[in-house]
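In the part that follows, the structures are each spelled out as C-alpha cells.
Values quoted throughout were computed directly from the atomic coordinates according to the rules given, and no laboratory measurement underlies them. Every value quoted in this text rests on a predicted model; they were computed, and no experiment measured them. Cβ atoms are built from the backbone, for glycine too; each structure is taken alone.
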Structure I
Amino acid sequence: MGKFGKWIGAGLGWTFGGPIGAILGFGLGSLVDASAATTQTRTYTTTTPGDFVASLLVLVAAVMKADGKVLQSELNYVKSYFVQSFGKNSAAEAVRMLGGIIKQNIPVKDVCMQIKHRLDYSSRLQMMHFLYGIANADGKIDENELKTISEIAYHLGISSADQMSIKSMFIKSTDSAYKILGVDQSASNDEIKKAYRKLAVKYHPDKVNYLGDEIREAANEKFRKINEAYEAIKAERGIT
C-alpha cells in the first residue's frame, strides 16, 4: 500500500463525517478495508494529510464531472498530475478511489462548507492550486470546469484576488504576471514590491508544513510562480 492508502486508511479525521464522509464511504472499498476505515471515527482537532487529500479528491471529482462526462483521458491526466505530486504508487491509489467518488452525487456547497470549517486558509489556497493544475493538465480548461472551480472558490471563502492570482498561474495572458501579484499594470514599482512581499508570506510553503512533505513540496510550485512573475515584471521595468 502506498502513501495514499496509509493516509486514507489511518488518517481520516473530520472528513469521515459530514457530506465528505458520506461520499468517501462509497470510494473507500477499492482502497482500504472498510472495517479498518470505520475505526477512524474519533474526533481530530487538527487536519491530517488524509483529511486534505480526501477532500481534494472529492473536489477533483466535482470538477471532472462539470462537463457532464468523465473520460479515461481525464483520469490519465489526473494520474499524471498526482504522480508528479505524490509518486506513482500513491497516484494509482488516488485514481482508484477517485473512480468510486465520481459515481456519487457531490453536493459542492456542503462539501466546501465542511472543508472551510476545518481547513485553514493557506491549505485552502493550496487546494485551489491543485484544482486549477489538474483542470489544466491537458493544456486547456473547459468553461464548465472553470465555472465549477469558481463555485468551489466562493464556497471555500477564497477571495476573488487570490482566486485570480492562482488562476493566472495556469491561464496565461499578456498581463498574467501582474494578475498573479494582484496588481494593475499601472501600479507603481513600490506597489509591486509591496504586493510581492505580501504574497511571498501568504503563499510560503511553510504555511502547509503540517500536511506533510509531499504537499509542502507541491506548494513550492505556487511559490515559484509568484517569484517568476515578480522577476518578469522587474525585468520588464528594469527594477533593481
Structure II
Amino acid sequence: MLEVAGIEASYGDSQVLFGMDLSVGAGEMATLLGRNGMGKTTTVRTILGILQPHGGEIRFGGKRIDGLPSYRVAQAGIGLVPEGRQIFPNLSVRENLVATARRRRGEGEEWTFDKVIDLFPALAQRLDSAGNQLSGGEQQMLAVGRALMTNPELLVLDEATEGLAPLIRQEIWSCLANLKSAKQSILVIDKNVDALTKIADRHHIVEKGQVVWTGSSDALRADAELQARYLGV
C-alpha cells in the first residue's frame, strides 16, 4: 500500500533523511521506532506532503505521491494523528469529528460518527465540550476519531501515546488492536516497544535518517542487544 524508497529530506541546509526506506502492506500494522531526533516525525511529514523531499520516491496504492501538496495526499487516503494531537481547540468534540468527515472510496465499511463514538465511549459524554476542555487522553481519542472520520486507507499515528497516563495508553493500544483486526492499515510511531510488539506485524528501526533494521515482532522481542543499541535511553 505504502512504499517509501530512498527518501532524502532537509530543513534548509540541515539534511535529516538520508535514503529512508519503509513499507506498509494492506491490512498491516507497521511501526517506526528509534530515539528522539532520528527522523521519524520528518518521515511522517514527508509522506504527508508537509515537507517536500529532494530525493527518492513515495508511492501509495501504486501511484507516486511525493511532490503532492498535503491536502492531495490526504485526499488519496492517508489519515494523520499528529504529534501533539492538534485538535481544533475552539470546536466541540462533535464539530471536531464532523469537520473533516468524508465518505470511503471503494469497498469496505465506513467510519461514521456513531461508530467512532462506539469506539471511544468516553467521548460520548463530552460531545458539546470544546477541544481545549478535554484531558490529554480525551484529546488523543478525539484525534484518532477525527482521522478515522476521513475514512483513510492508511492511518498514521505520530507519537501515539506520548504523555498519556498508563490506563489511557492501554485504551489506545486496545483501539489499535481492534483497528488492526478490522484490517485497517496502520503506521505508528511510539516508544513503547513492549506494547507495539504485541500488536504490530513489522517494525522499522530508524537511526540518523535511515532504516537500519526491519523485522517481525518476534525477532525484535528476541534481540535485546538490538533494542539496547538503537532504542535504549
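If helix-only ellipticity at 222 nm (-39500 (n - 2.57) for each DSSP H run of 4 or more, over all residues; to 500) is computed to be -21500, which of I, II is the source? Attributed to the structure labelled I. Ranked by relative contact order in percent (Cα under 8 Å, 6 or more apart), structures I, II are led by II, which has the greatest value.
Each of the structures I, II was assessed by distance in nm of label points 7 Å out along Cα→Cβ at positions 16 and 208; the largest value belongs to I. For distance in nm of label points 7 Å out along Cα→Cβ at positions 120 and 144, the calculated result is 0.8, so let me know which of I, II that is. Among I, II, the structure yielding 0.8 for distance in nm of label points 7 Å out along Cα→Cβ at positions 120 and 144 is II.
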